[in-house]
Structure 1
Amino acid sequence: MNAFVKLVFAHLLGDYVLQNDFIAKTKANNYYHLFVHCVLYCFPFYVLMGFTWHLIPLLIIHIIVDYLKCKKVINYTIDQIIHYITLLLYII
């Protein structure tokens with residue numbers, strides 16, 4: 001399977017499937033819940049790609065981007081664009 005397709009699959013699993021309603025509603029006001037979401041987001045990448053150094057910047061970028069989205073500094077579209085750019089950087 002194409003590496004980028006795997007990464008998109010991992011992104012969709014981590015950002016949507018593994019995020020329950022409680023975390024989605026509380027991560028804007030609770031840094032621990034935001035962190036839990038971001039760690040869960042990285043889990044499918046770990047399963048599909050194994051542990052690589054790429055997971056650390058992926059986690060950090062996801063924390064920053066989701067924090068900015070939660071604080072309404074960026075909107076959902078910008079959030080997703082940044083996530084997909086991050087995925088492209090993952091395969092470099």
Structure 2
Amino acid sequence: MQVTFDAGEIESLVAKTVRETILQMQRVQDSMGGQLAFDERTAARLLGLESHQLRDERLRGRIAASRIVGSRLRYQRADLQAYLDRGRIDARDV
């Protein structure tokens with residue numbers, strides 16, 4: 001059985017997906033309200049993880065965090081972005 005795809009339909013679907021992804025990213029950025037750093041629960045949510053998973057990643061040295069007054073931890077935007085960037089894979093590897 002051979003499956004064929006219309007190039008125009010695929011192009012339209014990809015363009016729509018990209019637009020929706022960008023809009024979703026903008027909504028997330030807007031909801032952060034210009035925060036410089038996030039507590040563990042918020043940072044985990046932004047990464048799509050549970051708090052304990054993010055803590056484990058930090059303890060394994062896979063993500064950086066900053067200690068502020070007392071023993072409170074905060075994750076900077078750059079920490080979250082660096083963590084995501086390290087996990088990037090080529091589309092052919094999926």
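Among candidates 1, 2, the computation of relative contact order in percent (Cα under 8 Å, 6 or more apart) that gave 31 used structure 1. Quick check on the output: 17.0 is mean count of other Cβ atoms within 10 Å over residues 10-17, derived from one of 1, 2. Which one produced it? Traced to structure 1.
Here distance in nm of label points 7 Å out along Cα→Cβ at positions 2 and 74 has been calculated and equals 2.3, so which of 1, 2 was it run on? The correct label is 1.
State the single structure among 1, 2 that was used to calculate helix-only ellipticity at 222 nm (-39500 (n - 2.57) for each DSSP H run of 4 or more, over all residues; to 500), giving -23000. The value was obtained from structure 1. Could you figure out which one of 1, 2 the value 3.7 for distance in nm of label points 7 Å out along Cα→Cβ at positions 18 and 50 was computed from? The read-out comes from structure 2. In this comparison of 1, 2, the computed figure 1.13 for Rg/Rh (Cα atoms, Kirkwood Rh) is attributed to 2.
Every number here is computed from the coordinates shown, using simple stated rules; none is lab data. As the structure is a computational prediction, the values presented were derived from the model and not from experiment. Cβ atoms are built from the backbone, for glycine too; each structure is taken alone.
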